[in-house]
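The following blocks contain the structures, represented as structure tokens.
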Structure 1
Amino acid sequence: MPIEWVISPPEPALEVIEAGLHKRAGAVLIGPAGVGKSTLARMAVERFGAGYPRADWVRATTPMAAVPFAAVSHLIEVPDSGKTADVLQTARDALGDGRLLVVDDAHLLDTLSAALVHQLAVSGAATLILTVAPNGVVSEDISRLWDDGLLERVELSPPGHDDSRLATLVEEFVAALPADAHRVLSYLAVDDPLPLAEIEALVGRAAVEEAVAEGAVVVDDDRLRPAHPLFADAVRDALGGPELRRLRGELVDLLAGRPTLGVIGRLRVAVLALDSDSPQPSADLAASAAEALRLGDLVLSERLARAALQHAPQLSTRLTLAYALAWQGRGREADAVLDEVDTASLSDTELMAWALPRAANQFWMLSEPERATAFLRATRNRVSSPTAHTTLDALSATFAMNAGNPARALEIAGDVLASPAADDTAVGWAAAAAALSSARTGRFTDVDPFADRAIAAGHPGLLRFTSGYGQTTALVMAGRLDRAQELAQRLADLAQLQQPGRAIGEVLVADVLIARGELDEAVRLLRHAATALTPTGYSWGPLAWMLLAQALGQLGATVEAGKALARAESRHGLKSMLFAPELALARAWTMSARRDEHGAVAAARDAVRSAERGGQRAVALRALMDAVRLGDARALDAIARVGAECDCALGQLALSHGQALLARDAAALAEVSQRYSDGGFRRAAEDAAAQAQR
């Protein structure tokens with residue numbers, strides 16, 4: 001390559017890479033452009049690659065960063081149907097065969113490719129070598145790989161490397177290229193890499209051969225890319241906006257009408273067209289916006305839908321935009337988009353498609369549950385079809401559950417699920433609500449069937465977490481903490497790493513960790529989740545603050561627990577009334593941290609009363625276990641009463657603990673401590689052991 005590069009010596013770095021490959025999920029090479037990160041990665045593959053079934057390269061680039069799954073599209077097939085979690089699972093299964101995967105310039109990965117790389121590392125399904133620039137914006141999915149210690153970090157900073165000097169050399173090299181070779185690089189500045197057939201159709205084979213001979217580009221597997229990313233960057237910076245728009249337009253014109261582009265190909269063309277002189281028809285933009293929404297790229301879906309609406313304000317496009325905005329937590333904007341629809345001429349089907357997201361947005365994002373409930377009733381009076389009625393009823397079941405009435409939610413959901421008119425959307429809403437309501441009311445045998453039915457129907461939006469929370473709750477009550485954590489972690493990992501999906505998954509994991517007594521890790525997850533969920537209206541946000549206060553209180557972090565409790569109280573309302581017992585327990589543990597034993601026990605009793613009032617027998621039992629841990633010797637009668645209606649392993653442990661505490665039987669308390677420990681309830685075991693010593 002005709003540039004004088006100052007690169008790092010390989011041997012010390014290769015030793016560290018080898019340690020990462022053997023002891024961790026791999027290694028990350030961090031250093032500025034031009035220090036030999038890619039060369040070092042290639043040397044690592046040559047030296048260590050034989051120990052893996054195969055080795056593959058993923059090269060992220062600036063143009064591809066806006067297209068979901070673009071970076072890995074040569075390794076996986078993205079189906080024309082299926083939602084984000086399903087697509088990610090299929091992709092992980094395809095790549096998770098123990099291979100060595102090199103991800104070059106990982107800081108430029110598109111969102112979903114980054115999510116996939118994160119999952120491969122966390123699951124141990126592949127071993128990774130990443131290269132990353134030190135000063136650019138890196139997605140959280142990638143940065144957490146070394147922040148959490150999954151990848152060995154290798155810093156590359158060779159003596160004599162100078163960014164300014166290198167930039168000057170690159171600019172001089174690019175400026176001196178023959179016109180045809182420079183033209184080749186110009187197309188790569190707007191779309192990198194390019195299939196060889198496409199670039200040859202634009203510039204001719206001779207120009208490509210000249211660019212290769214000049215050392216400006218290389219051919220990999222019938223795809224053309226810059227010989228170094230800096231070359232394309234330099235051309236992009238020099239061309240300016242109008243010329244870049246023209247070049248994108250030429251690519252769009254070349255690709256227009258090709259019937260075999262596939263999902264990623266269509267999204268690639270849509271992204272190119274957005275900033276080109278060859279805009280796509282509104283119908284094509286709207287279809288791509290819907291594809292991006294299905295795949296979970298909410299930002300791209302918003303961009304494409306807004307562009308489509310400028311010329312054709314169709315209802316379906318407005319709905320896509322509203323969902324993209326609402327799922328980003330931007331409820332006011334979503335409501336404004338939906339408010340522009342004239343509903344007078346809508347059919348029942350169209351009215352339903354509009355009403356469902358609007359009601360959900362009002363309930364959660366705008367924190368107006370009363371208005372949302374009234375809106376649902378009014379809409380139900382406007383529609384006549386049984387399918388429309390059951391779908392609206394399914395959403396009202398979810399509203400009833402969140403408002404703290406799981407028994408009513410189960411009643412409504414049961415009617416919906418028994419109706420032959422219920423479509424997949426109705427079944428998804430109703431079954432997910434029924435799964436969580438069943439778990440919290442102690443009807444554990446019903447949880448998995450409801451959750452399975454919700455999954456089979458397809459989860460609208462984030463409902464997989466609702467049914468998943470029901471399953472993890474039932475598993476915790478059964479004392480199956482390992483299985484509960486495994487399920488919660490899988491839900492978190494399968495969530496798109498865009499928020500709020502990941503944060504909600506982390507709340508589920510943290511809830512299990514609190515039961516296990518692994519409080520430091522629960523706090524770490526909940527701090528992140530609560531912060532991410534705060535701008536949204538989801539009821540998961542108040543729950544995250546409640547659980548954070550509980551965990552901090554158990555750790556004795558008085559000030560931090562108090563702050564988390566204050567945030568939970570300020571965000572709690574009718575839409576999160578289901579979690580009122582968790583809020584009372586947050587008060588209990590915060591008071592415990594302040595050494596207010598009487599106040600802590602009183603707050604725990606409030607949690608029990610709140611749970612029982614709402615028919616949440618399982619939650620009442622968990623609160624009673626906490627009450628006994630806090631020293632409530634009068635909890636025994638309540639444990640016996642609730643446990644008679646909600647027989648489970650956790651209730652039996654709490655009953656034994658209550659009996660031993662009331663009798664002040666040190667030997668029995670020590671035995672309870674051992675049973676807690678055997679079941680994985682580590683913090684409860686410590687509390688019982690401490691009581692035995694008093």
Structure 2
Amino acid sequence: MPVARRQVLAAAAAAPLAATMFGATPASAQGSTGHLVGRGVADVTGPAAENGMMGYSMPQQQTAGIHLRTLARAFVVDDGAHRVVFVTAELGALFQSVHQEVLRRLGETYGELYAEHNVLLNATHTHAACGGDSHHAAYDLATMGFQEQTFNAVVEGIVEAIGRAHDDLKPGSLSLGRAELTDASVNRSRSAFDLNPAQDTEHFPQAIDPAVTVLRFSQGGRDVGAITWFATHGTSMTNGNHLISSDNKGYAAFAWERDDAEFVACFSQTNSGDMSPNLNLEPGSGPTDDEFDNTEIIGRRQFDAAKRAFGSARAPMNGPVDSRLCYVDLSDVTVDGRFTPDGREHRTCTGAIGLSMLAGSTEDGPGIPIGEGIRNPLLDWLGGADVPIPPELADEQAPKPVAVPFGAMKPHPWCPQILPLQLMRIGELYLVAGPAEFTIVAGLRIRRSVAAELGVPLENVLMQGYSNAYSQYVTTPEEYDAQQYEGASTLFGRYTQPAYQQEFTRLAAAMRAGRPVPHGPTPPDLSGTLPNFQPGVVFDAPPPGRAFGDVIAEPASGYRRGEQVAVEFVTGHPKNDLRRGGTYVEVQRLLDGRWVPVADDRHWSTKYHWKRSGVASSTATITWDVPAGSPTGRYRIVHNGDWKAPGSGEITPFTGSSRDFLVA
């Protein structure tokens with residue numbers, strides 16, 4: 001039986017008012033800002049088994065269970081004249097394929113109400129979510145091609161979240177709060193950062209961006225949601241992990257929503273390109289040597305900082321909502337000398353990656369293994385990566401030693417080059433939405449230009465990375481020269497960041513003047529151009545003498561708080577039904593003669609491990625770390641699954657339950 005997130009959270013704790021919890025001014029005391037606000041949440045979790053993950057680009061990192069389901073959180077704001085939509089999805093990247101399909105489906109339902117210019121989609125950049133939902137080959141190599149199940153789960157979840165936010169629109173108020181956080185990030189590319197001039201590096205004395213910005217939402221005198229922006233990578237979970245996880249930002253959202261079952265807590269990225277959560281500058285290291293502990297600690301620190309910023313957001317925020325979007329061919333931009341370090345005109349060039357990109361970020365995890373002897377059927381189908389580098393491209397990309405010219409690959413570029421650039425205003429806050437990972441100084445330069453053009457304080461302009469498409473990194477020209485991982489992954493050459501700075505300044509000028517912007521070239525729709533080489537589910541078969549849902553290993557008769565319960569079941573392949581919006585896992589408590597759910601696979605305390613045994617058999621091991629505040633009582637573990645019949649291919653659901661046990 002599906003377990004709604006709000007049911008689970010409500011069962012875990014009472015739902016006190018957020019204003020009371022945080023000691024902040026109640027929303028009713030703030031008054032209305034004349035806006036309609038709505039929020040919604042939906043599931044975007046892809047296949048929990050045998051699907052490549054997006055982020056580290058390691059073919060061997062395939063899903064084998066769930067720790068935290070990945071969700072999309074949507075907010076709609078309407079000022080009476082204009083409307084904007086903001087969505088953060090717990091994904092590795094928000095690909096152009098997804099952006100195109102979400103907008104198409106929104107158009108089918110809402111007509112022109114939600115369109116390119118006023119819908120901002122972005123990702124948290126967790127490296128433990130399913131991949132394979134891009135139409136560009138570079139981002140599907142590690143997943144053995146395009147994964148339609150993942151794509152559909154992501155698109156349907158985002159559209160569903162927006163629909164719920166749309167239906168939730170009510171008169172409300174907005175307010176803006178700020179705090180600083182200095183122990184949840186570290187600069188993983190310090191040698192490149194130090195090449196920037198003092199006017200940039202002095203803005204970040206610790207070589208990190210400590211800014212925490214919170215947009216607080218209320219309806220009818222009650223706090224109902226918040227968007228928190230902070231720059232740190234979603235790499236607390238390492239490339240050795242195989243459980244789907246929303247990583248540190250997902251934990252921060254879980255921690256907040258656990259305290260109020262009706263609250264929507266969104267944790268978004270900014271310019272986190274060179275910001276790592278691995279404080280010891282080693283994968284899975286810092287502040288501890290346990291990746292799960294680190295995920296919780298870094299997430300908790302973001303949550304605590306968000307609460308401080310939320311509590312400071314007292315005064316109602318005035319101002320309209322507005323938005324502009326255009327498409328720019330980033331491979332062919334003439335950059336005015338006003339935006340370049342030497343004051344001279346320069347150009348961008350065809351997208352390409354450098355040799356350092358292949359090595360990956362040693363602080364967070366290695367990268368895509370092109371040219372390292374690993375056979376990849378998708379790479380072979382595409383004709384391989386061993387292609388000649390045009391001499392003119394080598395010159396244009398200098399000092400980058402070009403490894404693979406993504407933008408010049410045939411029959412289609414391996415990366416998007418016609419990219420969406422968006423500027424969104426929500427009251428006093430401006431979001432510069434770029435389709436890449438911007439370093440903190442790259443973001444600072446763009447923000448300074450946009451703020452100056454708009455005539456607003458710098459702190460009111462945020463760089464919203466990972467938005468509407470994905471095209472890897474953006475470094476400053478000085479950082480590019482170092483050819484660290486980030487510079488090698490800056491696709492369009494040394495002047496990529498000045499090109500963005502110029503084009504975003506153009507958007508800001510149009511917004512300030514109240515005029516539209518030209519749409520620009522339309523990016524191609526590459527649907528159907530990539531195959532899938534990942535084997536699917538042929539059929540499921542239980543071991544001899546067993547049935548689906550049978551318990552192989554029962555729990556003990558009793559547990560203390562803080563101990564771990566473990567139960568093993570006979571199961572089917574998770575690809576038979578993703579159970580989007582549902583769950584594979586339920587922890588139930590016996591209350592007044594009936595079993596009541598208290599946790600599922602969205603909950604930090606549970607883990608669902610899937611393992612293949614033989615050709616068609618598989619097992620599910622479910623663990624539950626009994627929380628400290630769990631009431632004394634009888635509990636049981638329930639597993640929901642689905643099996644596929646040989647021959648007919650019919651999918652049949654099943655449920656298995658453990659014996660009950662005492663928590664005391």
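For distance in nm of label points 7 Å out along Cα→Cβ at positions 107 and 427, which structure out of 1, 2 has the highest calculated value?
Going through 1, 2 one by one, distance in nm of label points 7 Å out along Cα→Cβ at positions 107 and 427 peaks for structure 1.
One of 1, 2 was used to calculate log10 I(q)/I(0) by the Debye sum over Cα atoms at q = 0.05, 0.07, 0.10 Å⁻¹, giving -0.22, -0.43, -0.89; which?
Working: 1: -0.29, -0.55, -1.01; 2: -0.22, -0.43, -0.89.
Answer for the origin of the read-out: 2.
Tell me which of 1, 2 gives 17 when you compute relative contact order in percent (Cα under 8 Å, 6 or more apart). Write out the running numbers ahead of the final one.
Values: 1: 8; 2: 17.
Label of the originating structure: 2.
If distance in nm of label points 7 Å out along Cα→Cβ at positions 227 and 443 computes to 7.0, which of 1, 2 did it come from? Write out the running numbers ahead of the final one.
Details: 1: 7.0; 2: 1.4.
Answer for the origin of the read-out: 1.
When mean count of other Cβ atoms within 10 Å over residues 283-290 is compared over structures 1, 2, which one is greatest?
Working: 1: 22.1; 2: 16.9.
For this comparison of mean count of other Cβ atoms within 10 Å over residues 283-290, the top structure is 1.
Among the shown structures 1, 2, from which was the value 23.8 of mean count of other Cβ atoms within 10 Å over residues 99-106 calculated?
Working: 1: 23.8; 2: 20.1.
Going through each structure in turn, the value belongs to 1.
If you work out distance in nm of label points 7 Å out along Cα→Cβ at positions 411 and 571 for 1, 2, which one comes out largest? Could the numbers behind the result be given before it?
On the way: 1: 3.2; 2: 4.0.
When distance in nm of label points 7 Å out along Cα→Cβ at positions 411 and 571 is calculated for 1, 2, structure 2 comes out on top.
Assign the value -21000, calculated as helix-only ellipticity at 222 nm (-39500 (n - 2.57) for each DSSP H run of 4 or more, over all residues; to 500), to the correct structure from 1, 2.
Values: 1: -21000; 2: -6500.
Going through each structure in turn, the value belongs to 1.
Each value in this text was obtained by applying a stated rule to the coordinates, not by laboratory testing. The model shown is predicted, which means the values in this text are computed figures rather than measured ones. Cβ atoms are built from the backbone, for glycine too; each structure is taken alone.
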